[in-house]
Structure I
Amino acid sequence: MPDHPQASSHGIIKRLKPVIPVLIGPQIPRKDREETQERYSRAIATLFIPWRSVKDLCNVNQSWREALLSRQGSISADSQQIIGNIQLLHECKKDRDMHLQQVITNVQ
């Protein structure tokens, strides 16, 4: 993008070998919990919707949930698959925890 302030000093190239990014920090909240909807929507929007300023992601009078819903079309099919996998990972962890609790209960 020639109008970008760092266009003359920075560039984007496609990697020859695919890499898997590892996010550091708090995990992405669950999608299916009402109390985490805003944090979930903010995390997904910032990771998967192209942006340069917060205004590109969320208007002042908009919740993050509304912002994500209104911008779903700008998330690629590959990214949608990743988003689905994030939720699936949460569900697997929940099932693992439930199974572990059953095992502990049966041992006692």
Structure II
Amino acid sequence: MGVHGSDHGRFRKALSAGHLTTALIMAADLPHIGLADALEICRLMADAGDPRFPRAASRWLERFSRETGAGLTEIQLAAAALGQLWESPDSELARHTLAELIRA
């Protein structure tokens, strides 16, 4: 496994453990963060009430649109789910909706 592979593994461990600060520091050193991992960073920010969440969510939504070719309905659903996640970080519906949208 290359250097970036082991860095990515440590990044994923930080995400799984819910360590937002560590995940953000490690993400800065990675050449690419996948859409699902970027969403997990947004989830951690929402959980922490991090004031950077709205901007991170906007960037994620832009990536979602560009990388998946999502249509207007999917973009609206994703935006609503991100908004719900910010208002209620424990929202299973928001988490499920976002997970399903990136799988589609």
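Laboratory data are not the source of any read-out in this text; all were calculated from the coordinates shown. Just so we're clear, the structure is a prediction, and the values are computed from it rather than from any experiment. Cβ atoms are built from the backbone, for glycine too; each structure is taken alone.
Just a few scattered comments:
- For Rg/Rh (Cα atoms, Kirkwood Rh), for residues 14-69 alone computed as 0.95, the structure of I, II it came from: II
- Test item: distance in nm of label points 7 Å out along Cα→Cβ at positions 54 and 94 calculated as 3.0, pick one of I, II: I
- Parent structure of the calculated result 16.9, given that Kirkwood radius over Cα pairs in Å is the read-out and I, II the choices: I
- When mean count of other Cβ atoms within 10 Å over residues 6-13 is computed for each of I, II, the largest belongs to: II
- Source structure (of I, II) for helix-only ellipticity at 222 nm (-39500 (n - 2.57) for each DSSP H run of 4 or more, over all residues; to 500), computed value -16000: I
- Look at mean projected area of the Cα convex hull in nm², for residues 38-85 alone for each of I, II: the largest one is in I.
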